[in-house]
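S.K.: Got some structures for you, see below.
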Structure I
Amino acid sequence: MIQTGTKAPGFELADDSGRTVALKDFLGKKVVLYFYPKDDTPGCTTEACAFRDAYDEILAGGAVVIGISSDSAASHAGFKAKYRLPFFLLADPEKRALQAYGAWGEKTFMGKKSMGTLRMTFIIDEKGIVTRIFPDVNPKEHAVEVLAAL
């Protein structure tokens, strides 16, 4: 499991337009890296729209936002357009980044256990070091928590 003070695992994933985006592209900036289960579902939409609404403040804090799920780049494109999301959404269908960050695991929904994406966020500093981990995110309140941590 990743801990604060450790180097963030690198990744190269397709964004909503199919362009490859790598974590190393953001060295020199803070990164709010959030993992979410599925595009255009109630909790994920709430969380994404909260980040959208706080985006100017996040940018003012010297950070960028990157969302990652196992959805496709095409799914991300539709989700991003529908809700006017100004930040990166990256596709991880092979679950490489999800697993590297510990964001893929067993979860319980309506009493049933299954494997899936765990809703969690990492703040990564300008040098690529994890400075904060939010392991159990409340989609409604999370953007405010992130702003306070920046």
Structure II
Amino acid sequence: MDIKWTEDLTVGVDSIDDQHKEMIAIINNLLQAINRGDARDEIEKVIAFLKKYVEAHFLMEETLMLRIKYPKDKFLEHERKHTQFWETYNELAATFKKEHRSPILVNTIKNVLVGWFVNHICQTDKAIGVFIKKEGKDTKAYGY
């Protein structure tokens, strides 16, 4: 079952939403590969993509939060969640090197990606959009 882009996932910052849509496309490719029974080949692509994506995306979000003067406590909590995901990613990447595409690893990656990503957007990232609206911030003025 694919993840569908809905208003529930919209943060309200075009650059963040565009990157989230890109990530959803990668997750959906993995889910489709799992359904076809050839997820092992897709895992290598997902691991490589995640490293580049997470580096760029997390940096972009954190930079935006600093520029819009996002409340420090909320910023630190958001940053902590990014750090936790990095740790999870590093564990998955290390496991991938050892087990190289085991069915259990495929399922773990699917569960981590779908669960963490959707929850993170709906709970943590959406709060950025709420703050921007409430404060009347113009993200375009910050290059977003």
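Every number here is computed from the coordinates shown, using simple stated rules; none is lab data. This is a predicted model, so every value here is computed, not measured. Cβ atoms are built from the backbone, for glycine too; each structure is taken alone.
S.K.: Which of the displayed structures (I, II) returns the greatest value of Kirkwood radius over Cα pairs in Å, for residues 90-129 alone on calculation?
M.R.: I
S.K.: Out of I, II, which one gives 39 for relative contact order in percent (Cα under 8 Å, 6 or more apart) as computed from the coordinates?
M.R.: II
S.K.: Now, a different point. Of the structures labelled I, II, which one yields -8500 when helix-only ellipticity at 222 nm (-39500 (n - 2.57) for each DSSP H run of 4 or more, over all residues; to 500) is computed from its coordinates? List each step's numbers first, then the result.
M.R.: Numbers: I: -8500; II: -26000.
This figure was derived from I.
S.K.: Identify which of structures I, II gives the largest calculated value of distance in nm of label points 7 Å out along Cα→Cβ at positions 74 and 98. Display every interim value, and only then the final one.
M.R.: Working: I: 1.9; II: 3.9.
For this comparison of distance in nm of label points 7 Å out along Cα→Cβ at positions 74 and 98, the top structure is II.
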